[in-house]
Structure 1
Amino acid sequence: MKVGVLGLQGDVREHVRALESVGAAASVVKRLDQLSEVDALVLPGGESTTIGKLLDRYELIEPLRARVADGMPLYGTCAGAILMARDIVGDQDAPHRLGVLDVVVRRNAYGRQLDSFEADLGIDRLVGDFRAVFIRAPMIESCGDDVEVLAVVDGRPVLVRQGGLLASTFHPEMTADARVHDMFVNDIAGAA
């Protein structure tokens, strides 16, 4: 399976490394022709406003929406989850986003960079805890009926799935534990 990582800004190398470690043929996607060559895509963590503006500038928003509508699996981490969200609440909007995941998100909900933290998560379908890294993390305020919550912190969803869509408010690529990437590649994208 060929899995792309959107390479406009953010944790691109880290995602490529994690994807390759679970057997995916990973590639960096920056242009429309590269998007058409992948079976699934990861939207990395980074700065959602910057990534969104670059998606708009390179005219990738509508083609990405179309690929997702046609069933292409998509995984967004942190900023990627913001870009996938149907709605944003709070003072900070994200105008250039895909809006393909039925969740409502609040940007930077846990505070500034200094307020970043780690937490051990119990993730449905994974054996043992997963040490998750939260950096200027968004908060999922609510989920639609078709969204499955796979992990929570303080009662709030931090890992969700809707069909072929997976989103985390944390950065699994920042750890040596590739089980969330494995779930995406082999369970979610592999079943699509």
Structure 2
Amino acid sequence: MIAFKYTRTDGAEYLSHLDLMRHIMRTLRRAGIELKKSEGYHAHPRLYLNSPAPVGVQSLAEYGTADTDFEGDFEKLFNEYSPQGIKCLACRRVAANPNYANCLTACSYTATGLAPFDPALVLGEESIPVTDLRGRQTDIRPKIYSLEFKGDCLCFTLGTGNNNLRADLFCTYLAERFGGRATKILKTASWGEGVF
């Protein structure tokens, strides 16, 4: 198995998770990197990606695992045959699937376009109740790990996995509360056990 870190930029951020998976499988096929298949009547290539990122959010820290016996230069071939915006940044051989969908616990982001505010106003709150996309009340405060401005750029770290808070929805909350509008959201890092 090969675990790899890749980007989702330059237009690739507008691909849905399933389309992104199809692009990566086509890239591997064009590069001659054969994936093992699942067992059963409808066999599927064994490619595992971390949890889906919201459409429109760029990323420099996406992770995946390809179940393959390929011995060559994975990173070079991946980048040679991949479409614009999906580029392998690093790879390593692993004995078992790290399951990035479960082992990632936090992601760091930057966002531009939001009106300046004092991050202490948000971090000082005991709870921040909001209505989620399904119409349920939820408290997002435990999912906000850090928040600061660096110039006109907002840098923040949010929970992911079981404690997930979508960056685009968090920016929408900040825009409604303080003004402005997030024009570019970029995932800069992912944190968790087994991440390289």
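Some observations on this one:
- Structure from which 14.8, 42 was derived, Rg and Dmax of the Cα atoms in Å, options 1, 2: 1
- Value 1.6, calculated as distance in nm of label points 7 Å out along Cα→Cβ at positions 87 and 103, assigned to which of 1, 2: 1
- Structure responsible for -1.18, with log10 I(q)/I(0) by the Debye sum over Cα atoms at q = 0.21 Å⁻¹, for residues 31-142 alone calculated and labels 1, 2 on offer: 1
- Look at relative contact order in percent (Cα under 8 Å, 6 or more apart) for each of 1, 2: the largest one is in 2.
- Of the structures 1, 2, the one that 14.8 was derived from, the read-out being mean count of other Cβ atoms within 10 Å over residues 95-102: 2
- Which entry (1, 2) yields the derived value 3.0 for distance in nm of label points 7 Å out along Cα→Cβ at positions 23 and 159: 2
We did not get these values from a lab; they are worked out from the coordinates using the rules stated. What you see is a predicted model; the values in this text were computed from it and never measured. Cβ atoms are built from the backbone, for glycine too; each structure is taken alone.
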